[in-house]
Structure 1
Amino acid sequence: MKKNKYIIFQPTKSAMQSGLNNSKKWCLTNVEAHKTHLNSIFCWTGTSNPEKNVQIFFDDLDSAIRFAKSKGHNFEIIDTPKRKIIKKSYSNNFIR
């Protein structure tokens with residue numbers, strides 16, 4: 001039996017929001033699930049893997065690693081770079 005490979009990552013924030021609230025969780029998902037094929041008759045993109053839409057979210061990285069190890073999954077951690085915050089002031093637009 002072939003073991004699937006999983007990735008653990010922090011999802012990026014949605015382009016429709018300015019806050020970072022939903023980007024603090026860690027996600028475990030199957031890498032193999034994202035491989036797709038093109039249906040030649042209808043030109044639809046599909047997959048034969050039922051785990052395509054399965055994502056498990058954790059509050060911290062340690063919880064995600066413990067879960068993956070307890071299930072015997074091969075996994076890779078994709079670390080996201082820290083966001084650099086640039087403080088801006090509206091009044092600086094008028095200083096010459």
Structure 2
Amino acid sequence: MSDNYNGWTNYETWRVNLEMVEAEGYYACIEDWKDTSTPEELKYDLAQVIKENCQDVIQMHGSDLTLDYAMAFLDAVEWREIARHIVDDYLEQQ
């Protein structure tokens with residue numbers, strides 16, 4: 001798709017963040033990990049959790065060809081960018 005979409009790296013990242021990610025829902029993960037992880041480790045670990053959660057949602061609702069297309073769409077998402085946004089927002093509120 002396109003680069004730099006609404007301030008995000010690409011359309012896929014913007015769209016997944018907008019429609020599939022509820023930032024506050026991941027604050028509990030940050031709370032659990034913040035004392036034992038660096039900010040970069042937090043962002044990496046959170047990115048993995050977000051990616052797995054989104055893939056699980058797609059797999060629950062997709063089938064055959066639509067599932068293949070949806071999973072390909074998720075491959076273009078910059079998961080660490082979403083995680084960075086969530087972690088930075090969380091840390092600013094502290």
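Compare volume of the Cα convex hull per residue in Å³ across structures 1, 2 and report the one with the greatest value.
When volume of the Cα convex hull per residue in Å³ is computed for each of 1, 2, structure 1 gives the biggest number.
Looking just at relative contact order in percent (Cα under 8 Å, 6 or more apart), which of the labels 1, 2 belongs to the structure with the highest value?
That would be structure 2.
Given a value of -23000 for helix-only ellipticity at 222 nm (-39500 (n - 2.57) for each DSSP H run of 4 or more, over all residues; to 500), calculated from one of 1, 2, which structure does it belong to?
2
Bear in mind these aren't lab numbers, they're just calculated from the coordinates by the rules spelled out. Since the model is a prediction, treat every value here as computed from it, not as a measurement.
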